[in-house]
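No value in this document is a laboratory result; all are computed from the given coordinates. On a predicted model such as this, the values are computed, not experimentally measured, just so you know. Cβ atoms are built from the backbone, for glycine too; each structure is taken alone.
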Structure P
Amino acid sequence: MDVNVFQALADPTRRRIVAALQGGERPVSELVDVAGIKQSGVSRHLRILSESGFVSMRPDGQRRLYALRPEPFRELDTWLDDYRRLWDARLDRFGAALERKQQARRATKKRSKDP
């Protein structure tokens, strides 16, 4: 996994642009509204997202339509899968330990109530 992928998604404005593109293709003018910055800034962020492989551009007459590319997200998901399994295992063990502690507490309370 290339570190640039994380750098590309680290910026909150780029994450807003990515979120806006989840609904499908959008022209720059709509992304300007979503990002809350000038068009030149959105264009710069789109260039970074494009260079990192997250976004594609399709000309449509005078407009340029931007869309998400699924491949980098799949790659990111694959990379995260090892960490997801690690944390799932830890959380499962934590949940089991919590359950044992709660059962022990209930058993103690029950014994203290019994004559």
Structure Q
Amino acid sequence: MARVRRGFKARRRRNKVLKLAKGFSFDRRTKYYQASETVKRALNYRYISRRLLKRDMRALWIARISAAAKMMDSSYSKFIHALKTNNVELNRKMLAEIAARDFEGFKTIFNSVQK
């Protein structure tokens, strides 16, 4: 049986990995084995970091709402409970933006749910 030279397909597969390794330092950019290990790890961290970003942003929104609620002599949990009981469907992201940029608007929302 004739020998199969693994030229085109293997080169295309290797070049795909090396293209993803653009911007890495030293041998991680030029040597296939080290580039493939680093690219694998980078893709995994990219996946993880997308979830961590969501977690961090939610914590930031809660901290902002909590600070604004404390300025109104209440707590975060009491304020969120009041929103739920009054069927106000503002999410935490929008409440945090309102609290940070338009405190008068936040006061209006706060006073409307506190009865």
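Here are the numbers for the structure shown:
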| read-out | value |
| --- | --- |
| Relative contact order in percent (Cα under 8 Å, 6 or more apart) - highest-scoring structure of P, Q | P |
| If mean count of other Cβ atoms within 10 Å over residues 51-58 is computed and equals 16.2, the structure in P, Q | P |
| Structure with the greatest value (metric Rg/Rh (Cα atoms, Kirkwood Rh), set P, Q) | Q |
| Comparison of P, Q - label where distance in nm of label points 7 Å out along Cα→Cβ at positions 59 and 83 is highest | P |
